[in-house]
Structure 1
Amino acid sequence: MRDSTAQLARELAQLDEQGLRRQRRVLQTPQRGRVVVDGREYVAFCSNDYLGLAAHPALVSAAQEGAARFGVGAGASHLILGHMAAHDALESALADFVGLPAALLFSSGYMANIAIVTALASRTSAVFADRLNHASLNDAVLLSRAAFRRYAHGDVAMLERQLAQSDAATKLIVTDAVFSMDGDIAPVPALLALAERHDAWLVLDDAHGFGVLGARGRGVLELFELRSPRIVYMATLGKAAGVSGAFVAGAREVIDTLLQRARTYVYTTAAPPLLAHAVAKSLELIERDDWRRRRLVEHIGQVSAGLQSSRWKLMPSQTAIQPLIVGESRAALALSAELAQRGVLVPAIRPPTVPQGTARLRISLSADHTSDEVARLVEALADIERTTR
């Protein structure tokens, strides 16, 4: 064991040298625009709580009510005796919310993506994936043992050529709807047209669009006004919805197939029912409080206008994810640290999460932020730029 642990120590030291070793901070308050971390107050642009619901009193009350009614743990898998009334009601509500026939709950988006691809694809299948897809989709393809075809980010023409050349028995196009590190939106209408032309499933990971995109926050399908039995739609419930978990929605036959085949559903204990009860309340707030989405749009415009002339490149994004490209990992870490000294938290995202040479600050905006707090971020970056030229 001495040699093995020494090797691990050398690998960790190498990460330190490259500026790639990850560290955790200890959050001591609920997730909000203003937080206390390690005893100090900051304005935080770090979370995916896009609508500011994670600490909403109505969700806290709903979770407490759910615990009183259903207990804390589900105690069994869904297919044994862990599928409670709260789970069942939420699945129906989620299907109605996104306008698809049926839905199935999962404990996380990672588990949901693994479920979709491994249940629908096999050795005789081919999966066509955007090169910037989330790691969970890539891992899902590897586990499915399907042929793995990756197309350049957003390159519909390249994808069409790949589909035309494939003779696979089953074809899946899989993509993030909103790309988590770039903040851009996939060309979903064009992807659906290709799926229909080439007899393929279209798997959409809308983790960062659900609750935010569309007039009523119903996600990328509402944004583009799309419906099709070829669509397999996944969204998470721990980001804009403010709680935890994920769901898959689609044709009833798809959902029934996942229920039968998806190992990450069949062989795991159901999530606590109190969380499902809380998400039901969250759906009400998402639909009712459209001011939250309007405020996000205002914040996005404020950041875009404030950072356009920055020496760091603000990537084009119409979503709550605003990436500021710095370049090298150590430079991104240094910029993040300078902001923290000024009481502003923004995470530095480095390889392998993003490509080499594109380390960045990932600015995550929330409806819980005020315009003054967004201005504080912009002004802090401008001050750092002035003093470090």
Structure 2
Amino acid sequence: MRLGLRENLPQFCLLVAVNAFVGAMVGLERSTLPLIGEVDFGLASSAAVLSFIVAFGLAKSLTNLVAGVGAERLGRRRLLILGWAAALPVPLLIAVAPSWAWVVAANALLGINQGLAWSMTVVMKIDLVGPKRRGLALGLNEAAGYGGVAIAAAVSGWLAADLAPRDVLVAGAATIAVVALAVSVAFVRDTAGHVRLEQDRQHDSEERAPTLAEAFPDASYRRPALRSCSQAGLVNNLNDALAWGLMPLFLAAHGGSAGEIGVVAGLYPGVWGVGQIFAGAWSDRIGRKPLIVAGMLLQAAALAVLAASNGALGLAGAAAVLLGAGTALVYPTLIAAISDAVSPVARAPTVGVYRFWRDMGYVAGALLAGLSADALSYSAAIAIVAGLTAGSGIWVAFDLQAQAPSMHENRA
């Protein structure tokens, strides 16, 4: 048993593929579900339509906490398989849903799937590669996940232009869930041995994993290196919730077709997905802080462009590209910064707390965007989120201590 990307390439590549399936489950909804809420269920309120994101975010956030602690006790592989089992009822519930409440319940299950499956693919890749290539590993993981989001969003939007959006969503989700569960059961191996190897080499071999009661205050407010990353993660997903739930409604209100909305909805995670490969590796060389600050400010600029676009598809597409580039700089780098700051046995619980706060951004974003859009306008809601994103970047600039790139090779 050895640490390293090359040394564990087959299993690493398998986990990359599994995470692409995880992302595709969410990507199917990016182009279709807000439109299903309006067309199939007659929802007129933006807040009501975005309620599915609130359910998704709450379920995923709480699952992240459980997954972080449970990974040390139950094993990464078991939780990955459990996550895919939770995805199986999602397409069935949406297919037979007599009311929007059923769709909201399905998205709570989807949140559990994402919290378990995505968390485990993240942690297992970090386990395999060790400290030297952590940024690259996370970049590849997130690239695969959001590449899956982008492809599924674009394809589902294209198909929804000619077919019923609900049929597209149900068929795609059922296929992905079954295939991913089968692959995880048959081929994925646990990485607990790699964690013990890294812990024995670089840290106190007798150190125990922190409890949730210990990890939660450290990652939430006690330690600046973790605190600043947790708030940035929350704000990042706050604006992602807006892009997921409000952008399709914003473009549709200005005459965008399902196919056009699918293209814009796919551009953002597409740029995000590909860009993370380079951003993760870049952060291994120059450090985490510069990329996090630059990425948050670029996201804010992108949202300002979108707010001023008046629904014009060209400007909306440009904003989606900028938003994806900014998110690519931030997303893998934040998890790498969290992992830099803790020992291997503390990694899963601490990352779980970080992912709890990050995915609470879906709840905050859906509520803020929906209520602001109903009370003011789509453009005003987007502008408010742009201001919050800029403030988050400034927070990181002052609160996160910069590390020399060499420290990433010597710390877990």
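Work out the source of 2.5 here, i.e. which of 1, 2 gives that when distance in nm of label points 7 Å out along Cα→Cβ at positions 220 and 340 is computed. So the calculation was done on 2. Using the calculated result 22 for relative contact order in percent (Cα under 8 Å, 6 or more apart), pick out the matching structure from 1, 2. The structure behind it is 1. Source structure of the calculated read-out (distance in nm of label points 7 Å out along Cα→Cβ at positions 140 and 268, 2.9) within 1, 2: 2. When distance in nm of label points 7 Å out along Cα→Cβ at positions 188 and 292 is calculated, the result is 2.7; to which of the structures 1, 2 does this value belong? This figure was derived from 2. When FRET efficiency 1/(1 + (r/R0)^6) of positions 100 and 124 (r between Cβ atoms, R0 = 35 Å, to 0.05) is worked out for each of 1, 2, structure 1 gives the greatest result.
Hey, helix-only ellipticity at 222 nm (-39500 (n - 2.57) for each DSSP H run of 4 or more, over all residues; to 500) derived from one of 1, 2 reads -28000; which structure? Considering all the candidates, the number was obtained from 2.
Bear in mind that the values in this text are calculations on the coordinates, not laboratory data. On a predicted model such as this, the values are computed, not experimentally measured, just so you know. Cβ atoms are built from the backbone, for glycine too; each structure is taken alone.
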